[in-house]
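Right after this note come the structures.
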Structure P
């Protein structure tokens, strides 16, 4: 990556509810790595607590930040809801 940017993102749960446990956080990190890989980015750091997560993403500035954020939020939300929602 000749020219690249770092972005720090923080995603909060709705109403800051405590929904993440250790298993969900590990799965969320795996999902974020996969999403970053899909758009030629690298997840440099991941950290989370029961009501939020932090990401540090290193990426080439080929696509708007808003599209990357939407992809990270949308894909992670979809998979986490699918895998962890009690039916």
Structure Q
């Protein structure tokens, strides 16, 4: 099998750029509040429309503070285990 000659003058170097996104696969933060509310509803196993106005205010307050998945879900777990005992 014969090797093809390499033509060096026609070879262009590829530009190199570092990966700057700390969360390229969306694993650390919810994309938006709607995605966060969907995850909260899944966790609670009920639609958010069934929450009391006080509970919904707490959810909105948490989401105004952060969209970090771990922080949001931790605060939701704490709130719903402490507030009424209901999930």
Item to check | Of the structures P, Q, the one that 1.99 was derived from, the read-out being Cα Rg over 2.2 N^0.38 Å | outcome: Q
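Hey, relative contact order in percent (Cα under 8 Å, 6 or more apart) derived from one of P, Q reads 29; which structure?
On the way: P: 39; Q: 29.
Source structure for this number: Q.
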Checklist entry - Between structures P, Q, where is mean projected area of the Cα convex hull in nm², for residues 31-78 alone highest? => result P
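A short reminder: the numbers here are calculations on the coordinates, not readings from a lab. This structure is a prediction, so every number in the text was calculated from the model and none was measured.
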